[in-house]
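Asks: Next up, some structures in structure tokens.
None of the figures in this text is laboratory data; all of them are computed from the coordinates on show. Source: prediction; values computed, not measured. Cβ atoms are built from the backbone, for glycine too; each structure is taken alone.
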Structure P
Amino acid sequence: MKNAALSELFRRLPSVDDVMRSAAVNPLAVIYGHEFVREALRAVLARLRQEITCGSLEGDALALALSGLPEAVESQLQRALSYSLRPVINATGVILHTNLGRAPLADRAIGHIRETAAGYSNLEFDLDAGARGKRDTHVNRLFQRLLNEETETKTKTKTKSGASVSTIVVNNNAAAVLLALNTLAEGGEVIVSRGELVEIGGSFRIPDVMAKSGAILREVGTTNRTRVSDYERAITERTRLLLRVHRSNFEISGFTEQASTAELAALGRKRGVPLMDDLGSGGLFELRAIGIDGETGVLDSLHRGVDIVTYSGDKLLGGPQAGLISGAAELVARMRSNSLFRALRVDKLIYAALEATLLAYVRHDYDAIPALRMIQLSKEEIGGRAEALAARIAGYTLKIEVVDGESLLGGGAAPSSALPTRLLALTCEDLSADELTARLRGSEVPIIGRVDGGRVLLDLRTVFPEQDAAVAAALNRIAS
């Protein structure tokens with residue numbers, strides 16, 4: 001388009017002041033505020049200028065856009081004032097999907113958050129003594145019951161110090177690792193295998209966190225083979241900690257060797273050096289009972305003599321985002337007295353959600369925790385729901401098949417393990433797979449699936465049964 005023609009189209013755009021004085025827009029200022037409406041109007045006019053520049057808005061199209069200017073401003077205001085953080089339907093089959101908020105909370109956890117947030121609470125008040133208390137007592141009592149009792153019944157081995165297990169809570173597992181390293185190893189060396197110097201999502205790298213903690217990294221072994229003798233040769237008077245790190249989101253196979261946790265615990269006891277195990281995900285549920293191997297649980301580490309275990313609250317535990325540090329009471333007490341602990345601590349809402357989640361474990365009510373319930377769903381259960389949902393879709397343009405597939409734990413847990421499932425495989429005559437996923441994301445409650453082989457795949461393992469109707473309604477709209 002020539003410059004003269006562009007200039008003419010730009011001249012047809014009204015000024016901000018003229019629109020603000022118009023009878024259609026002026027009432028919006030009373031509802032939303034003058035400056036907020038002016039800001040929305042500027043955004044709408046800027047979009048029109050961009051469309052004119054691109055050649056997609058001219059003549060009658062521009063006239064139509066200008067006639068709908070008040071409605072466009074109100075729509076812009078509503079978008080600006082609506083929530084950006086929205087619920088979605090996770091149909092990816094990834095249970096602990098980091099981009100979708102990881103573990104959904106149990107109903108009791110949501111209820112406990114609501115009652116705790118709505119008024120005042122005894123967060124740091126001892127009701128019996130009538131004096132100031134400690135906020136971590138609300139969950140430490142439950143961790144002690146779950147970890148100490150289980151440890152004593154399954155093994156005679158306690159932590160190296162012989163102390164009972166204690167737990168503190170910080171805001172995520174990276175913070176847990178940072179606090180533990182800073183408390184136990186600042187200014188000294190931490191020995192870790194080269195095969196465990198991992199990077200996980202968000203560019204979280206173990207060497208970087210170690211540097212921030214003030215500890216000095218001492219690498220041993222090779223990427224694929226590290227023996228207990230490598231650790232032993234590296235121990236000096238400057239050694240403060242032996243560190244194991246969970247290999248999140250990947251595994252090393254083939255010509256490999258790795259010192260066992262029990263071997264490292266024995267070495268630590270022999271040389272007087274604590275052993276710390278960064279599990280990353282971590283959990284209190286026995287995954288081996290449902291056929292998932294290779295994922296070390298918190299109790300596994302403690303049973304094998306680990307002194308400090310760090311893990312997440314919103315992964316396999318199935319609770320809120322939190323970093324959990326469990327281990328020898330004396331070592332945990334040192335971390336609690338570290339001034340960094342106050343900077344990393346969590347608020348009353350996290351304690352409320354975590355307390356409710358842990359109570360489900362105490363009651364052995366694992367079905368109350370959504371992530372654990374999803375893990376335990378059988379292929380047949382999911383297949384039955386998929387068949388029933390497919391039968392509710394009417395339309396000839398959308399083709400639906402129910403096929404075999406696999407679900408994933410996600411969250412860096414058991415990267416080589418998969419759960420057998422049944423998938424809804426969708427194709428549409430008029431839409432590509434990418435266009436179909438975009439339509440699903442544009443549903444009233446966005447539906448997130450995955451694309452594979454030119455088909456859109458929906459896995460009902462991660463869709464709550466009460467959401468099936470919303471999925472069927474969205475597919476029927478697309479099919480029609």
Structure Q
Amino acid sequence: MSDLKRPSQAELDRMSSAEKDALILSLFDVLDRHEQRLKELEGKVDKNSRNSSKPPSSDGLKKGPAQPRRPGEKPVGGVLGHAGATREMVDHPDRIEELRPHGRCTCGASLDGLAARLGERRRQIEIPQPKAIVTEFRRLWVACPACGLEHGGEFPADVTPHVSFGPRLKAYAVGLVQGHFVALERTCEIIADQYGVQPSDGAVQNWIVKAGQLLATDYAASRQSILKAEVAHFDESGMRVNGKLHWLHVAASSASVYYTVHAKRGQEAMDAAGLLPEFRGHAVHDHWKSYWAYTQCSHSLCNAHHLRELRYCEELTGHFWPIALRHLLIEGKEAVAEARAAGKTALEPAQVETLLARYDEQVENGLAACPIRPPEPGRKGRVKQHEATNLLLRLRDYKDHVWQFLTDWRVPFDNNLAERAVRPAKVKLKVIGGFRAVGGSETFCILRSVWETNKLNAINPFETLRLVFEGR
């Protein structure tokens with residue numbers, strides 16, 4: 001908005017010729033600023049999941065078709081190094097059914113009872129029919145033959161008075177709700193449909209709370225595992241708790257995942273989580289400013305974010321430099337992958353220098369096309385820069401953090417490990433809308449941390465839940 005005040009006719013009549021000239025020049029300056037702003041708005045490109053950090057679900061009905069692949073861009077078939085899932089024959093099947101021919105041959109001879117040779121074998125994998133098993137525990141008493149004192153058998157820890165549900169059923173229910181995000185009511189219906197017994201919503205909720213309490217030690221172990229990791233990934237995302245905006249914070253390493261929830265997004269929440277203040281390894285994250293407050297660890301920026309932002313700048317400006325920078329980052333990623341596959345431990349220094357020199361050149365080209373706007377005379381505060389200029393300044397000033405993956409192969413190209421850990425929580429929120437209380441969100445963090453950590457270590461999380469409900 002303009003700071004100029006519209007003069008009255010009387011004020012205009014009292015102005016000198018020089019004052020009127022100054023007023024006219026001021027009006028032209030205001031007009032220039034408004035024209036510049038209008039150009040920016042007219043050239044604005046809508047942000048979506050392809051050119052920003054917005055989730056794909058936000059694209060709505062505007063989501064366009066997948067980009068067609070160019071011939072030879074990606075190889076046909078599975079990803080190199082990906083473990084297949086072919087169904088193999090097992091040595092000892094659970095059941096064998098022999099298929100003998102019956103009846104008579106075309107010549108009239110009987111085929112029954114003849115010696116047979118093995119022909120083709122086929123296997124079919126089936127699941128057993130769901131059936132609830134009711135176990136009655138009977139406490140028996142014996143009298144000491146010497147003094148007559150009676151001694152009774154001990155009930156298992158998970159067997160409560162009268163009729164209770166067993167640990168496997170509890171684990172199944174908790175796993176459906178917290179592991180696979182099935183709603184409470186639907187979880188109870190699924191168990192009823194499959195096994196003929198239906199726990200109440202309240203019972204399942206109590207099992208969830210109990211599981212969170214029993215797994216507190218495992219939850220703390222995940223935190224310690226990340227603190228000891230060489231590289232850890234960090235991210236945060238909004239969630240609703242008690243009708244208010246809270247933030248889910250996630251930390252992930254190759255072996256552990258750790259969730260926390262807090263009313264704040266920034267440093268206060270990160271301090272409360274107790275990870276970044278103590279972490280001494282290499283932190284991978286986006287450019288959220290609060291991460292930079294922790295100077296005792298090294299930092300690396302997520303290049304998946306940069307690729308999306310560069311695509312947005314390409315659509316916004318139509319310039320070549322965003323395309324060139326995207327290709328350079330991908331070229332660096334592929335160079336590291338090829339060197340790893342060849343058994344190397346580092347790239348050649350000349351190759352690194354060439355990539356970084358080309359990067360510097362394209363960043364300068366970008367700043368020449370989208371120059372830094374200087375401060376305006378008489379105006380206070382920071383000058384609003386073009387979105388492309390802001391990205392270019394970040395790529396220039398944080399160059400070492402952008403390209404860390406090129407020289408330190410422990411550091412990944414992106415922050416996908418943490419971003420993938422955030423996505424399940426967003427699915428949970430779609431199912432329930434939000435948590436009614438902080439306690440529910442904290443229990444979710446505990447159970448989800450253990451669930452994801454189990455998955456990373458090839459442990460069946462349902463078995464973990466069963467063991468804790470058994471008191472083991």
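Asks: Given 120, 75, 46 as the derived value for Cα extents along the principal axes in Å, which of the supplied structures P, Q does it correspond to? Write down the numbers at each step before the final one.
Replies: Values: P: 85, 52, 52; Q: 120, 75, 46.
The structure behind it is Q.
Asks: Still on this model: Suppose distance in nm of label points 7 Å out along Cα→Cβ at positions 321 and 369 works out to 0.8; of P, Q, which structure was it derived from? Mind showing how you got there, number by number?
Replies: Working: P: 2.0; Q: 0.8.
Derived from the structure labelled Q.
Asks: Taking mean count of other Cβ atoms within 10 Å over residues 185-192 as the criterion, which structure among P, Q has the greatest value?
Replies: On the way: P: 20.2; Q: 15.8.
Comparing P, Q by mean count of other Cβ atoms within 10 Å over residues 185-192, the maximum is at P.
Asks: Then there is this: As an exercise: helix-only ellipticity at 222 nm (-39500 (n - 2.57) for each DSSP H run of 4 or more, over all residues; to 500), calculated from one structure in P, Q, equals -14000. Which structure is it?
Replies: Details: P: -12000; Q: -14000.
Only one of P, Q returns -14000 for helix-only ellipticity at 222 nm (-39500 (n - 2.57) for each DSSP H run of 4 or more, over all residues; to 500), namely Q.
Asks: Of structures P, Q, which gives 2.9 when distance in nm of label points 7 Å out along Cα→Cβ at positions 17 and 33 is computed from the coordinates? Each step should come with its number before you reach the end.
Replies: Details: P: 2.4; Q: 2.9.
For distance in nm of label points 7 Å out along Cα→Cβ at positions 17 and 33, the value 2.9 is produced by structure Q.
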